[in-house]
Structure 1
Amino acid sequence: MSLVGSWLKYRGFTQLQLAQKMGVSRSSVQQHVGNDYHLRKSTVKRYAEALGITPDDFLAGPPKAKELCSDDEYSLIRFYEPGVSLDQERTEKLLAFPTLWIYSVLKTTPDNIIVIRAAGDSMSPCISDNDALLVDKARNNLHQDGIYVFQNNSSLIVKRIELRVTGEIVCKSDNPAYENYTLNRDTTQVYGRVVWIGRTLV
């Protein structure tokens, strides 16, 4: 299997999704799935950026379980409390997650992950107050529906994103007590997609 095809399978992307992240046509990705032996350096760089990895990582291919087990068993992930600015503050709080689990289940790398503590009930019952949210910073392009973390003006927000055929981006709360609204791309910075939720049961 080609490198492009291997990374598509590993990350769970369709050819169209990867093409949209790169800003190219689906046919461009499709031809490389069939034959990528002569990729230009600039093309390798674009694939790597879309996948949230380095060009060297891309050329090495997706990690295998055996290779991962030889690395550190756990990765320390930065943990942010509610109300912080992810751009201006560098937290010293760390949580440990199994490295193999990050690669094989979340389909990303430890460097792409941060943890944010949820605040409020707007996303209840899916996300509750004080839940720990694992956010993949590599998935910060709004190309598919999902739950994303973004900064809107001065507020850090966690909402479900729905993409309309009209091009509108609708922010939806799972709690019906909160109204939906349209996202303004010009005043919004997307940090990443929520890929895992953890909570205590006591």
Structure 2
Amino acid sequence: MRKSRRADDGGDARLDLHLEREHPIMSTGAIHLLRLIHIVGGVFWVGSVLFLSFYLIPTVQALGPAAGPFMDHLTRVRKLPVGLVLATLLTLASGVLLVWLDSAHFQGAWFRSGPGMTFTAGGTLALVSGVIGFLVSSPTARRLGTLAAAARAAGQPTPDQLQEIQRLQTRLATVGILNAVLLVLATAAMATARYVG
């Protein structure tokens, strides 16, 4: 593996952790496209989770049943949960491929380096957030949309429906904050990993 410019300047030799070297399997253009997918998908994923957690869900909770048609349209018609799942999958899959390329096909030395450990920590946080999103957030949002549609069809929610809606909103808010924290930490790790000595 090629050493960094710092080694040529007489500094400590360390792994070259930049995707500047040529890869026999993937062209430079394909690597740039992969990074673009990773960054754009990540921006959509993280931005959506932050907006939902700190603005949208608290507003929906404050409005109560009146927010039902809005949530129904957002989840069932506009399919926000589907968009978030796609963005999450694209971000995670492209991230794994970038790590595979950057680490020269998962070489152990890369993972023991400062950048390698930082990228791995960030990727792990993002993966945990993704799993929570798949297993908790998306099903909860879909269930909320279904309940909202049923309540609207009946004219107003029943007491049982209202209690279930409130319970699901509380779960979505709690999980949303957790995901927001995980993704902010993951983003911070990704943004600084290449500069960790």
Structure 3
Amino acid sequence: MSIRDEIKAHWESGALVKHVPLQVRSVPTPELRELYILAVRIGYGDDIPAIHEQFTGQHDAEEEERWIEAEQYLDDFVTAERITIPHDSRRAKEAFMSRLDPPEEEVWDIRCYDPPPGLRMLGSFAEKDIFVALSWAYRETLGTDYEWGFAKRRSLSAWAVLFPDQKPLTGGYPYDYITGSTFSADRVRRPDSR
């Protein structure tokens, strides 16, 4: 079964939800990429709400604002012509998203900065321009390598449950992953520049 067939099966079962940006719902807007979010608690850390639960759940005013803003970031992933990627994931102050270390795990994060301190949504690419968001964490809880490792393990574990026979997309960073990707201003220099 192809990865697209597996995504479709999980979407039909309700385990994944396809993110449809608000502007696409109201006015036809080209979707440049696809994004699916986890709707069920599975894998390592299954006591933490799934991303979709956070978007549909009840929150206090501060937390509600964070998730409303996070939804805008997901909208941008689907519809924005340019997605900024850092040259070095540890120097990604302004980037929209980044592949996390170690790169061979193929865990990426969408960096929702507003309102500060923001939150992160972690996941992997199934194919070019198809991202599956599998875990999340408030940025202030990601201060140590252990905390980042926990967040990444949650994402890797959910991938393994959903797609046991599939590996995430691997490729040349970032152009094999995202149409319209560009390096952010925090890069030292572009890899192909001399």
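Bear in mind these aren't lab numbers, they're just calculated from the coordinates by the rules spelled out. These figures come from a predicted structure and were not determined experimentally. Cβ atoms are built from the backbone, for glycine too; each structure is taken alone.
Which structure, out of 1, 2, 3, was distance in nm of label points 7 Å out along Cα→Cβ at positions 33 and 169 calculated from, if the result is 0.8?
Computed on structure 3.
Please compute distance in nm of label points 7 Å out along Cα→Cβ at positions 57 and 113 for structures 1, 2, 3 and give me the label with the greatest value.
2
Out of 1, 2, 3, which has the highest value for Cα Rg over 2.2 N^0.38 Å?
Largest calculated value belongs to 2.
Given -23000 as the derived value for helix-only ellipticity at 222 nm (-39500 (n - 2.57) for each DSSP H run of 4 or more, over all residues; to 500), which of the supplied structures 1, 2, 3 does it correspond to?
Computed on structure 2.
To which of 1, 2, 3 does the computed value 23 (relative contact order in percent (Cα under 8 Å, 6 or more apart)) belong?
Answer by label: 3.
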